[in-house]
Structure 1
Amino acid sequence: MDADTGAGLDEIFDQVPSIATGRLSVTELPGGLTNRNFKISMEKATYVVRVASPGSELLAIDREHEYRNSRRAAAAGVGAPVIEYAPGVGVLVIGFIEGATLTNADVADPANLKRIALACKALHGAERFDGDFNMFEIQRRYRAIAADRGFKIPDGYDELAGAFGAAEQALARSAANIGAANIGAANIGAANNGAANNGADGTVPCNNDLLAANFIDDGDKIWLIDYEYSGNNDACFELGNIWAESHLSDDALVELVSEYYGRPLRNKIARAMLLGLVGKYGWTLWGAIQAAASPIDFDFWAWGMERFDGAVEGFTGPSFGKLLDEVQRDD
């Protein structure tokens with residue numbers, strides 16, 4: 001269950017054995033949009049404690065999946081160690097990673113693009129996750145929630161449904177034409193340098209929410225944090241979502257995809273870009289739902305409109321038709 005963030009934090013923390021006693025300091029960390037995050041220093045360790053906020057059931061978040069998938073990401077060497085999960089109070093305790101949180105400019109650095117690709121491949125080679133993440137299905141779920149509850153959505157949003165559907169069809173045809181071996185199924189290993197646990201449907205364990213703030217650089221490697229939206233997904237959604245969320249140039253996306261697959265594959269670049277646009281369109285409704293329902297003091301509407309503007313530009317721009325064509329080509 002989600003914790004009532006209006007309750008006293010000490011009362012919540014006292015119900016979690018790993019942090020119940022011996023707390024030396026508690027500092028709230030910035031950035032949580034569906035939870036509150038705290039850095040808690042204990043006598044022998046420092047932890048991050050994630051306290052879930054009410055209403056996340058509207059957003060396709062499964063806290064049990066988040067916990068189990070966080071453990072699998074940690075086992076793959078790319079996620080923070082999981083210390084404890086206390087579902088009764090909506091608390092997840094993970095190890096604190098000493099390092100720098102990346103910015104959009106950091107993500108765009110060519111040297112970091114290679115390191116990010118390596119981190120993604122390590123995650124995508126993890127034990128298969130609980131649950132699947134499909135933005136086409138999630139967008140339809142979000143749209144139904146907004147309609148049922150009378151939540152405001154951006155003017156012109158539904159007018160892009162045709163382009164959204166065209167992207168879905170082109171991606172599906174690409175999967176059928178190119179075959180499972182070329183979209184991330186088990187024998188993609190040579191091209192994908194070891195993503196060993198791909199499912200028969202061409203999906204791999206993905207974070208699905210890799211904005212810049214979810215990359216931590218410890219000086220040696222880049223860690224991937226925050227598994228609220230984790231699930232098995234197309235690897236190209238992960239790459240395209242990084243492009244979209246960090247406002248990377250198209251050239252940077254080409255570099256990221258090329259580093260991930262070992263060479264510049266035209267259909268993978270188009271696939272990642274299309275899925276990045278699909279993400280912008282779907283996350284727009286995430287922002288609309290949060291603007292209407294979240295107790296957190298944040299301008300969710302502006303956040304969603306930023307993604308909507310990107311979706312409009314991509315879906316109505318002159319290169320959209322080319323992407324629909326190139327995603328179906330066999331490199």
Structure 2
Amino acid sequence: MKVLVTGSSGHLGEALVRTLTEKGLETVGLDILDGPFTTHIGSITDRACVARLMRGVATVFHAATLHKPHVATHSRQDFVDTNITGTLALLEEAVTAGVRAFVFTSTTSVFGDALVPPAGAPAAWITEDVRPLPRNIYGVTKAAAEDLCRLFHRNMRLPCIVLRTSRFFPEEDDNRSVRAAYADANLKANEFLHRRVDLQDVVDAHLLAAEHASALGFRRYIISATTPFTEDDLAELRTNAPQAVRRRVPGYETEYARRAWKMLPGIDRVYVNAKARAELGWRPRYDFAFIIDRLKAGEDPRSPLARLVGSKGYHAEVFADGPYPVE
């Protein structure tokens with residue numbers, strides 16, 4: 001089976017190509033940047049390039065995108081061109097080529113303002129039923145691309161699965177005050193409670209999405225680490241997260257104290273992956289409890305795949321204040 005991976009020089013793209021080639025699949029990697037897992041340098045907005053590479057392809061993993069870190073360095077038109085027009089070109093050529101599964105990597109950023117509840121309200125319980133309210137051009141264009149996928153399934157019967165992934169990048173947080181308050185490893189461990197996922201689990205979700213696409217037709221799924229919390233915890237989470245974590249993951253404090261780490265005082269949203277686990281049979285391994293167990297054993301909590309892919313950054317230049325400029 002021939003597979004096309006867009007964004008093959010990026011974090012997820014490389015991880016997908018590595019995994020697919022290890023499985024013996026003929027894999028075409030497309031990216032505007034050269035890389036060891038990119039077989040063709042080109043843009044998804046180049047219709048001739050897309051049409052040529054799509055021939056004989058059975059499955060498309062569309063991971064190429066402009067990300068949130070590009071909001072301050074690229075124009076809104078750049079985002080529209082890449083995230084919307086590029087996705088449209090891929091979808092149209094996928095239909096022409098008779099592709100059997102199209103998996104689109106989206107983001108929990110599409111939820112935007114829905115992620116932050118009003119003052120005094122409980123933390124937000126984010127499922128696929130929450131209405132997206134994008135707050136920047138990144139979220140707007142990813143939401144529009146999701147709707148293009150839905151349209152192509154509705155009108156052209158192209159099986160399309162949208163995966164709204166939470167944070168899996170290894171770079172530091174873009175918020176200066178957050179970087180000052182928490183060691184990077186501490187912050188990332190905290191995020192596995194509510195808004196982070198390991199790269200290996202993301203890849204597994206993509207492979208399962210492709211496998212089930214023809215039967216499912218069109219679906220949107222949240223791809224994030226399994227939270228230990230329930231909806232009953234939401235009020236306490238907003239005001240006293242350490243107490244809620246202590247109840248759900250007993251013993252975490254000993255390891256945190258040993259490392260002089262801190263728990264977040266409050267958590268404002270929780271991503272819920274129940275639908276992906278139920279419908280895809282996805283079994284994410286890397287959750288907060290697993291991370292604590294690895295730390296107690298003195299082991300790196302990241303998956304071997306995440307360590308292998310490593311950090312790539314989002315820009316060629318280096319910025320003085322953080323990993324990338326914030327709009």
Taking distance in nm of label points 7 Å out along Cα→Cβ at positions 85 and 277 for each of 1, 2, which is largest? 2
For which of the structures 1, 2 does the calculation of FRET efficiency 1/(1 + (r/R0)^6) of positions 109 and 165 (r between Cβ atoms, R0 = 25 Å, to 0.05) return 0.10? 1
Comparison of 1, 2 by mean count of other Cβ atoms within 10 Å over residues 125-132 - largest value held by: 1
Work out the source of -11500 here, i.e. which of 1, 2 gives that when helix-only ellipticity at 222 nm (-39500 (n - 2.57) for each DSSP H run of 4 or more, over all residues; to 500) is computed. 2
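Where a number appears in this text, it was derived from the coordinates with a stated rule and is not lab data. Quick caveat: nothing in here was measured; it's all calculated off a predicted structure. Cβ atoms are built from the backbone, for glycine too; each structure is taken alone.
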